[in-house]
1. FRET efficiency 1/(1 + (r/R0)^6) of positions 46 and 246 (r between Cβ atoms, R0 = 41 Å, to 0.05) computed as 0.15: which structure among 1, 2?
2. Can you tell which of 1, 2 yields 0.05 when FRET efficiency 1/(1 + (r/R0)^6) of positions 142 and 230 (r between Cβ atoms, R0 = 41 Å, to 0.05) is derived from it?
3. Thinking of 1, 2, which structure, once Cα Rg over 2.2 N^0.38 Å is computed, gives back 1.30?
4. With FRET efficiency 1/(1 + (r/R0)^6) of positions 62 and 238 (r between Cβ atoms, R0 = 41 Å, to 0.05) as the yardstick, tell me which of 1, 2 scores highest.
Structure 1
Amino acid sequence: MIFLAAAVLLGTLDPMDIHSGDFLDLSPREALASANEEYGQQNWLAAASEYLNALKIDPGNPTAIYNLACCYGLMGEEELATLYLKRSFAAGFDNLALANADTDFDPVRESPLFSTVIDSLNTAFTDRRERLGEVHWFDAEQSFFYRINFPEGFNPPEEVPLVVGLHGLGSSPDNFMRIWELIDNPEFIFVVPQAPYSIGDDSYSWFRGEHGTEDWGHSLVLDGNYVLDLVEQIKLEYPVSDVYLFGFSQGGCLTLYTGLLEPELFNAIIPSSGWLEEELIGTNRLSGTTSMQIELMHSPDDTGVSFDNAERALSVLSENGWDIELHQTSGPHMVDMDMLNEILSQLGLAGD
């Protein structure tokens, strides 16, 4: 019966046809990158198509299924949004707080069908927590990997700048390192570390728990120390002159936090589409006592993190004496490579 069901779902394949296994040559990572790119450009229908293509290769990816549900939500397709939201949780997606607050579902949230499913998911999660007990975390030493690229003509022991890139929610070092190919003549070492919390196949988060909780705040503190330790490790292994920090979305938040934590370490930080955690940073660290530059990047049309966060960060940090500039980018929730290249060129890190 299992084989029969698979045949119905996948179609009949001729085991003697040399092309029957061509799907094995497809890359779910590349398909997801295409889907994320279409999503970032607000092409919801094209993004849904790409997520479906990715799921043909990797049908058990809960984050991709959830993102597909978001696309249908943004298109106002309540039946499809509800169906794929249910399927994402059945596949293992468990960020109920995100589903409850995600603005991608606003066009369908008030529909009876969607409301019923959300209510049932909340009930199921409450029952599950009562059966299994609460989740608590403890700290332990663990190893993580990073990707690294070197500028053309890199010739130790000659020192060169270091740029650490912090990816956003659901991304990875492999995906975020694609930025390297889009930088105009990079003249620095580029390091992209893996965020510590897996949320799916090749998908990671910098934070754990719900935003605003003690667990979330504690993970931010750990992440800041993690980034600082990474920088020191890279400086021990390679000839590094100046140090810069760049991050997108969650990585943008972490970039602001880490830069303000140890501003003497960084020549400049570039938070893109991030936000400032004022309470967790503390008033004493908000005072601009060093020459570290802060180059904010944010789009007024950002659909993931409101532009208000950039304006708030600009207001608070400029009032506290920081050398800060807000660069308004274009497009929705994505890295504006034209603006990034411009900033890197101004900092003497890229360009002709």
Structure 2
Amino acid sequence: MFKVVTVSFGESTVLDTRICLSRNPHPAVDLEKWQVTVNLLAEIYDAACATIVQYRQDEFNAVVTSANESNFLEKDMVWPWDTKSFCRHIVETRQPLYVKNAIAESEWSCSPVVEEGIVRSYYGLPIHWPNNEPFGTLCVIDRKATEYNRTLVHLLEQFRDYVNADLKCMESFEQIRSLAMTDELTQVFNRRGILTVGEQRIKDARRFDQDLAIIYFDIDNLKQTNDKYGHDFGDKGLKMFTGILKANSRDADLIARMGGDEFVMMLLTSDPLFIPTFCDRVVSEYAKITDAEEGLSPLGISYGYKFFSSDSVLSLSEMIDQADLLMLQQKQLKK
């Protein structure tokens, strides 16, 4: 599944540009169509290679490469940002680059792929994510010097626009999906959202041998506040609590409103003291701001938490149920 950055998740959906698209295909992008595109480009330009390259996490990755016999670039081949490369030049300048004969140009003659005789000609265009951040490049590469006419130069621009349009479709897809997974009032995940994203997080934790914790929060006396002061006060109390969770959480932490006055957090941690300290801080901060307003002063927080090792076979729903039970036990002790 293609992942989505959860920072400001409900306010604006941001595609996770750190994910390798070739290894994590997105349902809104037909990579087979991209493959057909680069195959066609290699044929039209009579080139050794045509490829779509993604820039991510300080390296370049060949998402698709042409299938012609003379192609020297394999799918998923990577090279670091630090390497002097044509793709890096495009990402840095955000401008097209056409090098007709690299060996004859001082700027490029010392590039490793030129010195080794792999590349003589390069024509590439920048590709951007919908937020205008660089995605990578669409490029045609050859072992011989070239002299593309005006038509061929403009033709690559048309194909680049098709790729940009696919990335825009990805954004639209995620916007629609986020509406189904986000709580409208608090702008955090709803139950469906955390169960969907959280299950993938569990798989990641198992793969990287990371322990995780589930915290189940309940806002005390929310119904009484709604009944006495009105739902506007109750909604304010919910949003204040969400704000505290966001302010104290890390980018990798997941926050969800399970419904009504109940919230869940999912955190990766190896420190058993971190979670109780975190919970005490949340409770303290919430009490401080609610005590300052008469309509919110009855509100409080009950919580329960439990750690789970990376080899746990429980589903996320089962983990949440166990934390919920511990929260209810604490709530009963207050009565």
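1. Label of the source structure: 2.
2. 2
3. Label of the originating structure: 2.
4. Going through 1, 2 one by one, FRET efficiency 1/(1 + (r/R0)^6) of positions 62 and 238 (r between Cβ atoms, R0 = 41 Å, to 0.05) is largest in 1.
Bear in mind that the values in this text are calculations on the coordinates, not laboratory data. Predicted, not measured: the structure shown is a model, and the values here were computed from it. Cβ atoms are built from the backbone, for glycine too; each structure is taken alone.
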